[in-house]
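Nothing in this text is a laboratory measurement; each read-out follows from the coordinates by a stated rule. These numbers come from a predicted model, not from an experiment.
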Structure I
């Protein structure tokens, strides 16, 4: 007598399509990412809901970005960036080039529209690239269970909820204190050690900027998303995290360098 395949912890049998389940609310996803991330991504495997999470991620980033853009001193930002280039990279910037850059910064106004468009269009684009990479890994590092691009997209977007506190904290700080020449709102989040340390060495500033606990935790969340929503094998999930971490750390390092 043939025995029926035994359902796994997701309620699926090997080779079967995911069982449908009621989608989680964005609030449940947000809280669950920090309290029970494994359960969130197991549920996302069954019901890949992502719209609310995308709106929340973009909304909080837009809040922080617009408050920062409305208060930032662009002349101070440009001056500081050029000083960092001279200090860190030993670049000799001609005085007339610096004066021209400062003049352009003074006449360009507050970068509110540019910041808003950047958040609205670049954030989904980054998620799309990440989802494409995750889905690509399922082709050779996954199991026999069916995985769609929607699973990869939902896992990527919900993973982004792990960094919502950074935008919220930075936005609040931008509301209650001067922004000055801070090159980005992320450097003003109190979760960023650089917010408290005020280091003179730009290379140390870049290094410290990586160690935001919410940012580091996002890689734990990404690993769990890869394992439980996309059903990647452990080595494949670890490889994804390593790949994303390499480029993510570079970005945050240089962001901290110029902060």
Structure II
């Protein structure tokens, strides 16, 4: 069942048109905006708003999943899980990040390493939010991981909004905890699909470091796992070189997704 869920959401992510994506994610944003208005009108605290916003749908989802499981209707349980998961995965910025920087950097022949580091960090942060963290919880918990993905998605879209800054800050803190374990799995996967020993040594040295956030850890590990031919002290490099490196980092992330799917298939054999 986990394999069917994963293949379904990955296929929907690639095949659905922009119009269908906008239609599917509309209820989640409507729910968020409704609670933002209620919080402003009734002076509800940020913590209470996030709690109600994230957990009220989960209670309904859990009740239906439990009822379907009790009736041994795994097909209907899969369908209900897809109803929850598909909007999460189709609400995407990837792969437009690479296209955005290709257009932006085409105006300048040479790009600074600092600009490239920002782009690379954005690429991995978006992969964690849109792919790795939701997939990890589904892999780990199956149909019941869908409930955690629902909470994760609520925190993600709350962190994006600017209407309630306290709520945004609280959602970012919640995402830090929800991203911690998936980021460990991603770094280990980078070791398996990239340069193993250097990445493994980095993981052993930093996996207990609470001062490094998950995005930073994944970004640093990817820089080790994927070999580049640009000197460390280089300041400005041709834009074509940086774009090729961004593409190689994106390829690294796709190899991790393929690895996870393969491991899931092997688990079922």
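Computing volume of the Cα convex hull per residue in Å³ gives 127 for which of I, II? Structure of origin is I. For the read-out helix-only ellipticity at 222 nm (-39500 (n - 2.57) for each DSSP H run of 4 or more, over all residues; to 500), a value of -26500 was computed from one structure; give its label from I, II. The value was obtained from structure II. Computing Kirkwood radius over Cα pairs in Å, for residues 32-167 alone gives 17.9 for which of I, II? Corresponding structure: I.
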